[in-house]
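Any read-out appearing in this document is the output of simple, stated calculations on the displayed coordinates, not a laboratory observation. Remember, it's a predicted structure, so these values are computed and weren't measured experimentally. Cβ atoms are built from the backbone, for glycine too; each structure is taken alone.
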Structure I
Amino acid sequence: MSQRKLAVAGTFYPERKEEVQRYFEHFNKVLDENNITVDRNLKPRSIIVPHAGYIYSGFTANIAYKYIPKDIDNIIVIGPSHKFAFSGASIALYDSYPTPFGALDINLQLSNSLMNKFDFLSFNEQVHCEHSTEVQFPFIKYYHKNAKVVEIVYSDCDFNNIAQVIDVLLQDPKNFVVISTDLSHFYSLNNAKLRDNVCLDAIQTRNLDVMNQGCEACGAIGVKAMIQVANSLDLKPTILDYRTSADTSADESSVVGYTSIVFT
């Protein structure tokens, strides 16, 4: 049995189950104290979530994960490569994915079928040490322990190609898509908010042209792909949370922006 190796356990999130669980319990306590509830009338198909350390962006991501329906069979996580530049995208062909809460099964049948269908997908083992996808899997195991997963890491890739994959996936109501991205990086708080508002406006209005007017999301390719699919399937985006690292660090001189968004 082959497992995807962990790269950021103990840094971006704790290695110990009990410590990760304390994070999630704290996030949910804050939601309860502020009367923030999940709208169960919505029928979500996808979320956009951040991928920084849990201390900075975990609260924002946690809200979105509570929107994933309980009867989902497969959760497909799509994120940008930060360590390696390559052409196209890589899909993980391991058997499972370890998390502090236990291993998640990778849906190898679905992963292989996607790779066989789309020429730009391959399996490049080197790139699957990616934090943009890895930080999502403890959330998935905690909230959806029986779901199978698919991990796709992209680099130099046309967003239309990713959109085609998402479009095929969402033809099956038992599939759910997670798009991983942070927003602007290392601007002052005011400058960051200006750039991040471009991203948020583009997503809310499903306008790809606006994405090119100053959005500096590191996962812009995945976001553009999701906007494209949202337009073709008439999915409505709803912003769940927006904040920056300054909310945790109190340092407004150099911040990173985070958002979570649900598509229904």
Structure II
Amino acid sequence: MRMKLSFSRTLIYVILTAGAIFSIMPFIWMILTSLKTYGEVANRVFLPAVPQWKNYLLAWNAAPFGRFFLNSIFVSVSSVTGVLITSILAAYSFARLNYPGKNVIFILFLATMMIPGEVTLIPNFLTIKALDWYNTYYALIIPWTASVFYIFLLRQFFMGIPRDLYDAAVLDGCGHFRFLIQIVLPLSKAAIVTVAMLSFIGAWNALLWPLIVTSSEMMRPIQVGLAIFVTEAGTQTQELMAAATMTIAPILILYFLAQRQFTEGIMTSGLKG
């Protein structure tokens, strides 16, 4: 029995290790490619003979990447702030408040998740043009400050908080807003960190929408800036991979800093209610 259990555990570790190696290979390929010459990339050499660290400097100077990074940071942080405010308030409303039609409204909210994002691109763009927001931060931020998915995620977590806590808070003269701020939010830190992380990653990696609603290079985020390396003369793959490595670095740093809360939020959100 013990030998069978040991074999099963070893097999699980082998499968997980293989999966981890398979998952990390694209990152290794990206970093190695960023250190190659153009000839080594064209000849599909796996390891660079001499690491070309200058590719990072060339990639940085190929475009105003400092401005691109500032745009992405500002848009991402603003989007996360808006998403947290709208999602927390709406999720608490659906989880704790009682009013006519609450379930119907929530179902209609969930139904919007079945609409492909591509279908709403033209209506959203026409709205942006009508509001005279084209090529402004408003167009990059406002449409993404609310998300049905994040509302659903937080609602499920809030519903798992014992009702007795609210009853005890009411006896002490606590209203809904104070209960939300002082009790619900501290207990929901893992779920909130998860929402913040997913929202930040989504805003940071946005490409199609910023490409549509901006025309000035000074307004474009980092992902749109990567398109500079794709030209009619050919793609400077080594410089593109260097720029991509710099682009993904903030996301990896943010994930490792919030890894524990992020993992806990993914495991616990949506399991109750």
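Distance in nm of label points 7 Å out along Cα→Cβ at positions 86 and 158 computed as 1.5: which structure among I, II? Of the structures listed, the value fits II.
Kindly point out which one of I, II the value -21000 was derived from, the read-out being helix-only ellipticity at 222 nm (-39500 (n - 2.57) for each DSSP H run of 4 or more, over all residues; to 500). Only one of I, II returns -21000 for helix-only ellipticity at 222 nm (-39500 (n - 2.57) for each DSSP H run of 4 or more, over all residues; to 500), namely II. Comparing distance in nm of label points 7 Å out along Cα→Cβ at positions 54 and 214 across structures I, II, the highest figure is found for I.
Structures I, II were shown, and distance in nm of label points 7 Å out along Cα→Cβ at positions 22 and 62 at 1.3 was computed from I. Here Rg and Dmax of the Cα atoms in Å, for residues 14-125 alone was derived from just one of the structures I, II, and that gives 16.5, 48; the source is I.
Taking Rg/Rh (Cα atoms, Kirkwood Rh) as the criterion, the top structure among I, II is II, with the largest value. Consider the structures I, II: one of them gives 2, 10, 15, 16, 15, 15, 10, 8, 5, 3, 0 for P(r) over Cα pairs in 5 Å bins from 0, in percent, for residues 102-197 alone as calculated from the coordinates. Say which. Derived from II, not from the others.
Looking at structures I, II, which one was FRET efficiency 1/(1 + (r/R0)^6) of positions 118 and 190 (r between Cβ atoms, R0 = 30 Å, to 0.05) calculated from, given that it came out as 0.15? Derived from the structure labelled I.
Computing relative contact order in percent (Cα under 8 Å, 6 or more apart) across structures I, II gives 32 for structure II.
When distance in nm of label points 7 Å out along Cα→Cβ at positions 78 and 254 is computed across structures I, II, the figure 3.2 traces back to I.
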